[in-house]
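*Asks:* Take a look at the structures below.
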Structure I
Amino acid sequence: MAFKVVIPARYSSSRLPGKPLIEIDGIPMIIHVARKARLSAAEEVIVATDDERILQEVTKHNFDAVLTDVDHVSGSDRILEVAKKKSWDQDTIIINVQGDEPMMDPQLINALYEGMIKTNSNFITASSKFENFDDFSDPNTVKVVVNSRGNALYFSRSMIPHTDSFSAEGYDLENSFHHIGIYGYVLSTLENFCSFPKSKLEAIEKLEQLRALDNGMNIRVIFYTGKIFKGIDTLEDLIKVKKLFSS
């Protein structure tokens, strides 16, 4: 069975307006992401955007793009609209790659698909070990705790699970992992997820995936051992990534 990659790309951003079109090494960020996705085994790569300027830039670089409703509250809703417009079958596997991940590893995209097939999962994401205490304590870095079956118990911006050794000198991270914001789902599962209203925990943590847990959905978590680069959320993130590209 093959899979498709859809990349949500919203123009508006409170911290970095027009983020998908910001140039890195002379190329718009969204094009870097699409190129990484094309290096995966995906049979199709589509950018789902709410802005004509992004659509034009994407098609200029010979990628497929779909113009979606500007009022979507999440990337998942944007992806669902693409699936409906494309008339995809209910068992289609979709990998959601964030539009601000220009350093995305194509092998991670493949690993998500392979994990779905191997574990017969309908909803999957990824995690890795924390590299340092600063990342663990950073509220912009999402943490995930996983149960004995390999499914997510909870996602949080806080340091979870609680321990008395929360310090840079002696912290224990054996049970807490860095959540990587990439998702895979079967279309029927995505449709079910998008049908639920925004949950209270989702609103508190500002983490969309908590809506799934709130409604009894299982999210399988695979462990990724490759190099992790944060998505670009702030000007500081952008500066770091630009330095990496220039070097």
Structure II
Amino acid sequence: MLEIERLDEVAVVTLNRPEAMNALSRALRAALDSAITELSGDDAIRVLILTGAGRAFTAGLDLKELGSDPQGLGAANAVSARENPVLAIAKCPKPVIAAVNGVAITGGFELALACDVILASSLARFADTHARVGILPGWGLSQKLSRLIGPYRAKELSLSGNFLDAPTALDWGLVNRVTSPEALMPTALALARDMAGIPTETLVAYKRLIDDGYAMAFGAALDHEHAVSSAANRKVTPQMVEARRAAIQARGRTQ
């Protein structure tokens, strides 16, 4: 159902229900929430990669399961308040890279949007089918998508339920990069290892600085950056700068 592979300082988390297009059943949501929370607190892991097995990233909430529950979507909402993988990713202090290998639909789309970087296979497709199912999103899609691609494009996707292919997603700024299917995981691992080379304290602080500032008005965000960086940079000694400068030069000679 869920696989976790530790590759030095990188953890690869794979949704593994390929027969159900990795639909987010109650059990899978709970397992993913637990795994992200555990990895968030694991000092040996600096970066996470989230992907799916088979031809789907995830088709979203398991509608077959919901359809057999007498409480319907209300049951899912009650569970998601306690076991919400999107919230777990949002709370993760470490970078989370989505390696979208196939379709990311509705709740699966929201799961990808919760990550810090989105890499997509050329086979990836995104769709928001909330409206077609007759429900409204509760994991942030209606707010995040419009801020990423603009309200007009967001309304086109969400009010039609149509699919968005990977090249168009790249053109619209929804994903960072599109790769061939076979290059997706090597690309994600290479980026994760680049990030893992940053000192953990700086990696965590920089991610938080971007996220916190993005939620503010621009002027307030600039003031926030100045206050945070002033406090942090006072702790950096000349010796630390010199050691890191040498490491940067050495890295540059090998790339």
Structure III
Amino acid sequence: MLVTVESTRGSVPRETGAWMAVFPDTLVGTVGGGRLELDATHHARSMLAGKQVPILVRYALGPSLGQCCGGEVHLRFELVDHSHAPVLQTRLHRASFDVALFGGGHVGRALVDVLERLPCAVRWIDSRDEIFPSQLPAQVQCEHSYPVQGAVADLVPLSLVLIMSFSHAEDLDIVAACLLRQRERGDLPYIGLIGSKTKWASFRQRLLARGFSETEMAHITCPIGVTGIADKRPEVIAVSVAAQLLQVQGSRQVV
């Protein structure tokens, strides 16, 4: 049974479109956990046993379910099988933002592992041959580009850009290409550069020499990642950077 959040009102644990697939002995996905999900799972399995037709059920998240949200959720229950796979693949895939990741090193690989579980599509770019792993998540598209900054011109509009190549020279060229695109189109809401404040101070002087203004360079985030995390292990940096991407995306949606 496919259980989907059809609509909501008030404070609720998940948004419209969230889903879970209920099998006789396991679950995939979530509609919010807690008593809501427990009751929905029991209901789905009883329907699954009886092979019932799709229905819509209202859940009030107040005293009756013992949840403090206090809102209201309408869940749709649908019986699906392998024949529905092509339609469901399109319907349930929700890439809410695009990420352009320059660099296939340790941090880049760790970041791809984290982004695999997030609602985003990743374009992973490097100038080196045979740098990418053979097994990749479905939403990751790898690209060899030489010169690497040549890939900036056709990035998906509104992409969140992360720059972490193996070379400071490449990093600088990618940053410059992103700033030129931002000057011409204004469609890159986030450009993040891995590195220290010292690295950025050096880059800033070189970018000034290339004709970029202070206002333009203020659009670059360096260092990257949420504040307060000093650990330099690639997997920790990856979590911190992914959190920052979600902050950026969240602020765009609020606006």
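*Asks:* Output the label of whichever structure in I, II, III has the greatest value of distance in nm of label points 7 Å out along Cα→Cβ at positions 35 and 123.
*Replies:* On the way: I: 3.5; II: 1.9; III: 4.8.
Largest one: structure III.
*Asks:* Taking P(r) over Cα pairs in 10 Å bins from 0, in percent from the coordinates of each of I, II, III, which one would give 7, 28, 35, 21, 8, 2, 0? The partial results should precede the final answer.
*Replies:* Numbers: I: 7, 31, 39, 20, 3, 0; II: 7, 28, 35, 21, 8, 2, 0; III: 6, 25, 27, 19, 15, 7, 1, 0.
Corresponding structure: II.
*Asks:* One of I, II, III was used to compute helix-only ellipticity at 222 nm (-39500 (n - 2.57) for each DSSP H run of 4 or more, over all residues; to 500), and the result was -15000. Which label is that? Spell out each step's value before the answer.
*Replies:* Working: I: -9500; II: -15000; III: -11500.
Label of the source structure: II.
Readers should treat all values here as calculations from the given coordinates under stated rules, not as data from a laboratory. The shown structure was predicted, so the numbers you read here are calculated from the model rather than taken from an experiment. Cβ atoms are built from the backbone, for glycine too; each structure is taken alone.
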